[in-house]
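Every number here is computed from the coordinates shown, using simple stated rules; none is lab data. Being a predicted model, the structure only gives us computed values, none of them experimental. Cβ atoms are built from the backbone, for glycine too; each structure is taken alone.
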Structure 1
Amino acid sequence: MSRMNDNNFTIYRPLESRPESYQDWFQQGHTLRENRQFHDALDCYERALLYYHNDYWAWYYRGAMLEELQRYEEALESYQQAAKIIPNNYWAWYDQACLCRDLGKFPEAIACFEHALQSRPDDYWSYYREGEIWRNLGKYAEAIACYDKALYLRPTDYWAYYRRGEAYDQIGQKEIALDSYDRALKIKPKDYWALCQKGLLAKELGKFEEAIKYYQEALISDSENKKIKKEIAVCYDNLVQNN
């Protein structure tokens, strides 16, 4: 018998003996999950629930397996059941929030992130991802509030500063947006995208020399970018007209 077959035999031996134990089924589910045998792991967690129907972790991992199997609505129901059993546990709320976000259920996702934050008020990812939802919904003040909380927890996070800059730009506060991009660039110097955004904002503010400088720095990373070269030409034209 090959090594692979040996491993499979070891994994399935408890199943073949039909254990009458919650703990055996639950641990068997973990073993199968770690081996990425998601269908069989799901079966184990469901059998564990026959013995202990109100077990938070069996419902949680059942949801995780259903998510791996792309049975998303069933996964949501399983996470929801786990959250009913232990309402203050972070993981069922957080994973439920991320899945709702991926399914386009944005109000539900926001509510779940808020529940997750009640359990872990210092969770960077819940703040950042909730901010992303608010920004995509066009609720920029709410997004900025989330990014600010994320940055309080991670003061050197590039993406929170970058997205914060985008949000401030959308509400017309371009100078604050520029400051956010500046802070992003201190974390990732010469970052192409932040330089492009700074160039665009400087141009919109009539700061054409600054815009040219930012665009030229961005060209170092993408020397053949025709759009940036066109933006530089527009800025030079404006400088000539203003003189």
Structure 2
Amino acid sequence: MVAALVAYLSVAASSSAGARSVWWSKDLALSSLAAIDDRLREPLKDLPEVLVNHDPPRAIHDCAALIEISRRRFHLRPDDNVSWRGFESEAAPCFALEALKAAKPAARSFVSWFTLSPASVAKLPPAMTLAFSNDDRADIAAAAKKCQPLGAYEDELHVQMAGPDQADVKTAAWSGRIVLYARGDLNGDGIEDLMFLRQAQANEGTAADSSVFIVTQKSPRGCLQMVRALPEGLGSGGDRLH
């Protein structure tokens, strides 16, 4: 009992031991937080044109334009799964950069223990799986409510490190990569958050998704939980079209 109390107090103390600086992955190719707007205006290549209402096809030249158009209902030209997968793959870093604009040093942290590893990937929230249906989403929500981590939610979870901040993931249903994109206070509550890129492809069929997840832990003995997933309803005002 005494040992457990000491361990608990040690974790609690470390959670408030000074502000934790903002960190981001070199994969974002960002020199400083002040340079985000410049990064958002850098050219994007090979994106399909988008169709908005009955307007002529519109080219997307940079992240700033992609983020602006994402708030509207649109289709792609051509409007197929291959086009959407490529579009989402390009969109994910754009939304990560946009979210990083709000980043501040965290006054407290309950994720100071986190470094990307097979063990820590298993502790991520179940929302970071690839959902195939509304039933899957309901199951994921129920698992998250019970603090069930990804490693327990998935029937199989195999993780192999691909770099210091990158892990290749394979489950019974999907395979992909998880990248630790950033860490800092990303939503203004003073508590350190983690930002991840999760790329996933179904092992069978064509289902795929590239999303950014903001994850946090709110107490020393709490579980990792999702704060936000990006992009939100890309191109549809709430529901993806593909």
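Computed quantities for the displayed model
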read-out	value
Among 1, 2, structure where FRET efficiency 1/(1 + (r/R0)^6) of positions 64 and 200 (r between Cβ atoms, R0 = 41 Å, to 0.05) as derived comes to 0.50	1
When Rg/Rh (Cα atoms, Kirkwood Rh) is computed for each of 1, 2, the largest belongs to	1
Structure responsible for 0.00, with FRET efficiency 1/(1 + (r/R0)^6) of positions 80 and 208 (r between Cβ atoms, R0 = 25 Å, to 0.05) calculated and labels 1, 2 on offer	1
If helix-only ellipticity at 222 nm (-39500 (n - 2.57) for each DSSP H run of 4 or more, over all residues; to 500) is computed and equals -25000, the structure in 1, 2	1
Identity of the structure behind 0.25 (criterion: FRET efficiency 1/(1 + (r/R0)^6) of positions 24 and 152 (r between Cβ atoms, R0 = 25 Å, to 0.05), calculated), options 1, 2	2
Structure responsible for 1.0, with distance in nm of label points 7 Å out along Cα→Cβ at positions 56 and 88 calculated and labels 1, 2 on offer	1
Which of 1, 2 yields 19.5 [mean count of other Cβ atoms within 10 Å over residues 72-79, calculated]	1
Ranking 1, 2 by relative contact order in percent (Cα under 8 Å, 6 or more apart), the structure that comes out highest	2
